[in-house]
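Multiple structures are listed underneath, in structure tokens.
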Structure 1
Amino acid sequence: MGRNTNGIALSLLLLFFMLQSCQFLEKKDAKDKTEESPVLVDVEEIEEIEKEQPLWIPYNDSAEVAENANHEQERMRYKFIQSKVLDKNEVFTPLYAEVAKFPKETYKMMKPLVLEQDIPTIQKHISSGRFTYVDLVLFYLHRIYKYELPNGTTLNTIIALNPTILDKAKRLDANSDGHHPIYGMPILLKDNIGVVGMNTTAGAIAFQDNRTDDAFIVNQLKTNGALILGKVNLSEWANFICDCPNGQSAVGGQTLNPYGRRVFDTGGSSAGSGTSVAANYAVAAVGTETSGSILSPSGQNSVVGMKPTVGLLSRTGIVPISSTLDTPGPMTKNVIDNGILLDAMRGFDESDDKSVQADWPEKWYAEESTLKGKRFGAFKNYIKSDSIYVQTMEKLKAAGATIIEFEPPEVKFEGFLSILNIDMKNDLPDYIETQIKNKGSLHLKTVQDMAEFNLQDSLKRIPYGQARFDGILNDTTSAEGLKSIKKTLKTNGRTYFDIPMREHRLDAVLSINNYDAGAAAVAEYPALTIPMGYKDSGEPVNLTFIAKQYQEGKLYTLGAAFEALVKARKIPETYKD
């Protein structure tokens, strides 16, 4: 009886939040009544209320758009916030009954045990019987429903939920020595990553009904026992359609930053992955990067992001920009979780020409390290321009590290855009042919087809235009010319880092957020970004460690030592409860 009563109370609480967001009740009165009401309601009555009142009602976002019209960052002058095509009721209704029954007392008990905690800690609590994998899923779903349904707190980050997630969680036993640490952990995926049972839209209306098999990395996650919780929003086509606000897509709407909704940029293109992890909507999320798309949203949302060496993780089943530079990567609240998630996705993929077999020892990502005696390269221009970076260098020195200030060698990165243009022109048709299960009903095979489709309803499908699609179609770089560009840029990218690394015997180069993502991209080098502080405005800032290819383990050991030193990450104030 106690569980049912608590579930009813929580159900009413969620219902009042929905009513509040639609202005059916005043905010304060709704909160007071739901928290204080001792009235017990029969479950059948709740079901009747659900039939009469949808969980979510669209709202007029014109006032919010107008408020951002003069934002100091031109890229944050939004044309829309709410998706014109996504019905959140279709996303949230299937699991609502189970979420509504989750006892409020259980959520409160679990908060200090789960919120901001790392995977090993959560697994210990499950092994000791404090809660179950089902409880863990419901904990995160509770948070998603609590914050994503009200229009006043939504981050527009969740665009699909796995309707079978609770059934899968029920089949998992408590963690034991035979399982990978990712076992039973709820994971969110950027919506350009294929998974059975949820469409893979890339944020584009053209792909809204795209059905696929599991991407290779998703199959690896499932094999290791991870639970796929759902899909998150992204910059449409992974930010390769227009000069748009980061985090916007025609399918998902405008993703917002939990540290300042409509105040701070979300970063892109893995905006939903960054914002969802920052708000504690899942244990972790998977993003993708071509040049900065993991590093940027990780920095903007104070989470840990790894852009691995190209080829370490498979790209099969992921909507492409560039088979030369694309890579998925983990986005987490801490370094140890990042290593666990990366490890759970690894594996040799015969279908990916760049895939490598990395036979690393168990828990290669968790070696103990110290900052003492380590040698780091600091960019002189960042020393001159960024006070948080300067303060961080002083902290590293105090911990026994040596900081060498340097000017990077002058190298050119001409032709970078042509790699993306020509690769996407070739790679997207190949993806459609090999990965889409319902391609017969799609009737779209090329970038040209996509561009023409968008023009049929430009206000809904491409409100910011499609300048980058136009660039793809207008790029006349030859196959020989492209081959030369790729070779030159890879050499120049490695020169950019290798010269200071060699001259100063550096363990890693230290950057900020995604500032040097382009150079790391063409070098195909790994980069690990970790929270290092916040500006006076409250906007997050990350320190980014860059090393040579396949040195992910080294980056994790250095990153873990740095994380323990600064302990910079803080949960967004609005999303603490």
Structure 2
Amino acid sequence: MLKRFFSYYRPYRRLFLLDFGCAIIAGLLELAFPVVVNQVIDKIMPRGEFRLIGLACLGLFLFYLINTGLQFIVVYFGHKLGVNIESDMRQELYEHLQTQPFEYYDNQKTGKLMSRLTSDLFEISEVAHHGPEDVFITVMTLIGSFILMLRIHVQLALATFILLPFITIALVFFNKKMTRVNTKIYDSLGEFNAGIEASVSGIRVTQSFANEHFERKRFNQLNQLYRQSKIVFYKVMGISSSYNYLLIRLINLFALIFGAYYTIQGAISEGQFVAFILLSNVFVRPIEKVNTMIESYPKGIAGFKRFIEEMDKKPTIVDKPNAITVQQLKGEINYHEVSFSYADSTKVLNHINLEILPGETIAFVGKSGSGKTTLCNLLPRFYEVTEGEITVDGINIQDMTLASLRNQIGIVQQDVFLFPGTIRENISYGNLEATEAEIQKAVKLAHLEQVVAQMSEGLDTIIGERGVKLSGGQKQRVAIARMFLKNPPILILDEATSALDTETEQVIQESLNSLAAGRTTLIIAHRLATIKHATRIIVVSENGIIEQGSHEELLLKGGHYRDLYAAQFRN
């Protein structure tokens, strides 16, 4: 784990060396102060020359000025180093999450992933900055001050040093304990964030059912769980800091008692006694710093453990080493003996065979759970086939790069996702390099002109989170305009009009028909009236494809499709 942690320092070697070097120099200068005081008291003061004392103090003042500059470098550039490493980890984690397939997100809570990207990495910045430098300077200062104390008086130094092993044992014990507690805190925080995300996202549902009291109670449970975890952490921290405080004060007390005894006995001079007292303060200062380290380090260590735990979850759908980049597919699709099961072994598709010609419009119908959406989701490799293969233009989709395959496929769903921002930004998401003329053309083709004209800021109107300021039909038109800009040869329409009123549905259907022209189009639909124009209608059940043909052909067959059609139009 340490090797992986220190690998993040490589891009910032110079910044690390600057911070580390200045921290060492500052630590050494701290050790110089007691030595100078010793010389002033024992050698300069007996001579009665105040000018020399003034020069010595001036020298110390210069030391302090230098140390002041060094402290600025350590604090500013050291924290800059920590923030850089934290940002790199966050970027790496975000890019890693982007590679995960749909099945990964099926089993995750958004709030927990948010926690991994934010709070888990906050304390890593402190550990990255202070970790190596604090450990090294603590050891260096302890050894350096102890050597100087030994030079003054061996027995006195040993009497002061005797408590250090007890502090070390306590630090190791409490550090491990607080790392475990912090891991629980991050787990609680993940659940807490997930609960907040769900509550805020579902506030309209909560208010419509007048279930605010229930949500307050549920939030309170999450809040108390998180509170309890933090209380346990601070209890351990309180015991640790109190224990170490006592031992550190005992070190000072030992230095005072034994130092006074040896001074009275004439074993050391007054100047050496004062220098020893000052050195004992230098000696305990890094121990006090470790006390603060023990609060932040376990948080950083726990956060990094969760970080590498997430990074070690390899994506299950990746490019083959020799995957090819496809440029412009025609849209000939073949499903050959395709089977699919989820990770929990739930079987969805079993040995499906289907051939789709370029430019065909294929509609999938059937009961919920029969596998219609799964069939379409396998095409862009949102999920991976368990058995068999899918080819496009004779090429196995697993032999194509994911990016180039997905660039050839456009998807319009019933639940349209729009990003916070403007209408223009959401439309141009289909082609980030689109010109103004291309955006305007897409707006026209999607029958969005009148909607935009009624907006106060036109295309630059802010639509709110998930497009909350737009109606369902308006959001669909934005999604269709976005797809016109992408201009893919293969199109998937997933229940794109089922949630709309009849009048809006007709307008959207015209836009979809325009969008589907000349493209291989796969439609998932419950409203059978919207797919009469399809080249072929595929009836899917738990047993696979049970019927296929045109609307008229299937009605004449009098089979499953006719039953579905009759059930829908019975009234």
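Where a number appears in this text, it was derived from the coordinates with a stated rule and is not lab data. This one's a predicted model, so the numbers in the text were calculated from it and none came from an experiment.
Taking 73, 57, 49 as the value of Cα extents along the principal axes in Å derived from one of the structures shown (1, 2), identify that structure. Walk me through the numbers before you get to the answer.
Details: 1: 73, 57, 49; 2: 119, 54, 47.
This figure was derived from 1.
Quick check: 121 is what I get for volume of the Cα convex hull per residue in Å³, for residues 92-235 alone, calculated from one of 1, 2. Which structure matches?
Details: 1: 121; 2: 140.
Value 121 for volume of the Cα convex hull per residue in Å³, for residues 92-235 alone corresponds to 1 out of 1, 2.
Can you say which of 1, 2 returns -13000 when helix-only ellipticity at 222 nm (-39500 (n - 2.57) for each DSSP H run of 4 or more, over all residues; to 500) is computed? All intermediate terms of the calculation are to be shown ahead of the outcome.
Numbers: 1: -13000; 2: -21000.
Computing helix-only ellipticity at 222 nm (-39500 (n - 2.57) for each DSSP H run of 4 or more, over all residues; to 500) on every structure in 1, 2 gives -13000 only for 1.
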